[in-house]
1. Assign the value -24500, calculated as helix-only ellipticity at 222 nm (-39500 (n - 2.57) for each DSSP H run of 4 or more, over all residues; to 500), to the correct structure from P, Q, R.
2. For volume of the Cα convex hull per residue in Å³, for residues 7-126 alone, which of the structures P, Q, R scores highest?
3. Can you rank P, Q, R by relative contact order in percent (Cα under 8 Å, 6 or more apart) and just name the one with the largest value?
4. Given a computed value of 2.0 for distance in nm of label points 7 Å out along Cα→Cβ at positions 31 and 103, which structure among P, Q, R does it belong to?
5. Could you figure out which one of P, Q, R the value 75, 49, 29 for Cα extents along the principal axes in Å was computed from?
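What follows is calculated from the coordinates using simple rules that are stated; it is not laboratory data. Please read all numbers here as calculations on a predicted model, not as lab measurements. Cβ atoms are built from the backbone, for glycine too; each structure is taken alone.
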Structure P
Amino acid sequence: GNGTKWEEKYKKIYNIDTDRYSIESSLGKYGFSTEDITDVICTHLHFDHVGGNTKIENGKIVPTFPNAKYWVSKENWDLANHPSQKDAGSFMEHDWKVLAENGMVEIVDGHESFIEGIDTYLTYGHTKGLMHPVISDGVQTLFYGADIFPLSAHIPVPWVMSYDVQPVVTMQEKEELLIKIREEGWFLFFEHDPNIQACTVDRLDKHYRMNETVIISE
């Protein structure tokens, strides 16, 4: 998420409520602490996804998860560290610099599987080398939609975000993914949806739509 390293000005702009929500309190509800986390999968390095990778402690930026490896695709890592003029505003070096300095960043080159039970799928429409975890327990599979399917409202293929660097590519990728998700009976997870966390997908005539939904209360 966005993390807590924000000046008051930007908290107001992005409506970031660090008093009500925090990684520590969210983990604590389930009996975990930040020290328990061993692996952090960064779908991509946009600030609203990896701002919580680091935090300010005693005036210094430190890793939020001190015992974790932080995984990111090579293509997105390279882009974040050498962004184009269009991309530059989406990346903030303080979200990962200290991690790299401490040898905590693991670069994933391609579609390799690096954690048991989790495969990866790369897309390029939203940003180069966006890495989607595909998580399976052998019975059910969940596809992490990240910013290709940020909300349940983005299931229709033409509905894409203005942030996408290649919206036509996003549409092509969504079409391919929706076919697979529907045929395989996977759950599609929505990272940005405040109401619906995941669903299976069905098709009516030419249009894809939600089928079984998953809603997680606070």
Structure Q
Amino acid sequence: MIKAILFDFDGVIAETFSGHLEAWKELFDPEGIVPTKEAILLNEGSSARNIAKAIGRSNQRDFSDAQAIHYAEQKNKIFRSKHRVRIFPEIPLLVEKARLLQLRIGLVTGASLANLKAVVPESLLAQFDCIVKDGDTERNKPFPDPYLHAARQLGVTPQECLVIENAPLGIQSAKNAGAFCVALMTTLPEEHLLKADVLYSNHNELLDHLEALVSRQDDG
């Protein structure tokens, strides 16, 4: 029985990729390092320091942990100071529908609390019964820890959670935790999201099918 819905942030709650890409570019341009779309999106859901390492690897650079942490901190400062995100307009409707279905609602993200507070309206953050962010668990996505932690905070089992993701590391994290996972093709094509239980092209499709998804899980 589904008792909770857990949202990823980047690419699910908000369109953030363009802002993140520009911040990484501003940081790395002086060093001749080119942040690629693949390095960022295929590692989305993990921490910024892990994304920094992925960008380094794609440029034949092997960053130490200390370097990756430094780059992540500098990039996040740029992101918070210069970029705003677009909250997907369907999110308030999805939250409202989840409440009508008597589901608990969580946010599970690799973003830092500072980034969230800088770009997300407080009124939206207040809608979540729990928020799991970077630093709340020892391991980030793709490990199951973030979703397991969210389930514990909400007082449900992972099997009672419906996870909304958009990236392979997040899908892997949700499935490793034992949750049912829906993937939205907001940033990546279907070929990268095949490990999800269900795929939808956009938020409207999810909105149309949310009640049926919850009911189907109730039945099985």
Structure R
Amino acid sequence: MSGSRAAAKARTHENLLDAAATVFAERGYGAASVEEIARTAGTSVGSVYAHFTSKEKLFVALMERRSAQEFATAQAELADGFEAAVPALNRQLLAEADSDHLAELGAEAWLYALRSPAFGAELAAHHRRVHEVTTAMVEQERTRRGTTLSMSDAEVATVTSALARGLVQHRRLSPDSVPDDLFGRTLIALLAGLEAPGSAPPSPPASGPDGPGPGDA
């Protein structure tokens, strides 16, 4: 495939995802149709199926794109330590909880997944991929701190995801019950509480006149 054709295909792919985001937000997952998504994108139904073999796969691809954007932001912030990433994590949770459609669409998709084995399998695969990335981020932060946790990295990732889901639902129903910074503060407390006593590495020796410096015996 030539570079121009590949670029055109990539643009169509993104255009279809944008159109799907609009239609799913307006109609909900169950009522949204591939035909309406195609019309919104200004293309044919055949073009939709050329990129995504089913509505289920299109919806999951949309979730994958959003997750990738969120993880990229969080990873960039994590380079300066977990505490530096907390504001970005709070903003991501609030963006979903305070949206006119994201929380509702996620809840509807979860219920639909329970009734549809095919869609349930697609959604479960997406959740596994998200869990793997979250687990890697927990491991990265634990390694940076040089500590040992009383739960596995995967378990911390599971609790973190469950906490986020619950806070989104609570804030959607009762905004005042979930302060803007609650997610981040809870994650900080969670990690601190899970650190095994004495697991932090010793402080490096002081340099200068009060202690040995680099190269000192």
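1. R
2. On the way: P: 140; Q: 98; R: 114.
Max of volume of the Cα convex hull per residue in Å³, for residues 7-126 alone: P.
3. By relative contact order in percent (Cα under 8 Å, 6 or more apart), the leading structure of P, Q, R is Q.
4. Structure R accounts for this read-out.
5. The read-out comes from structure R.
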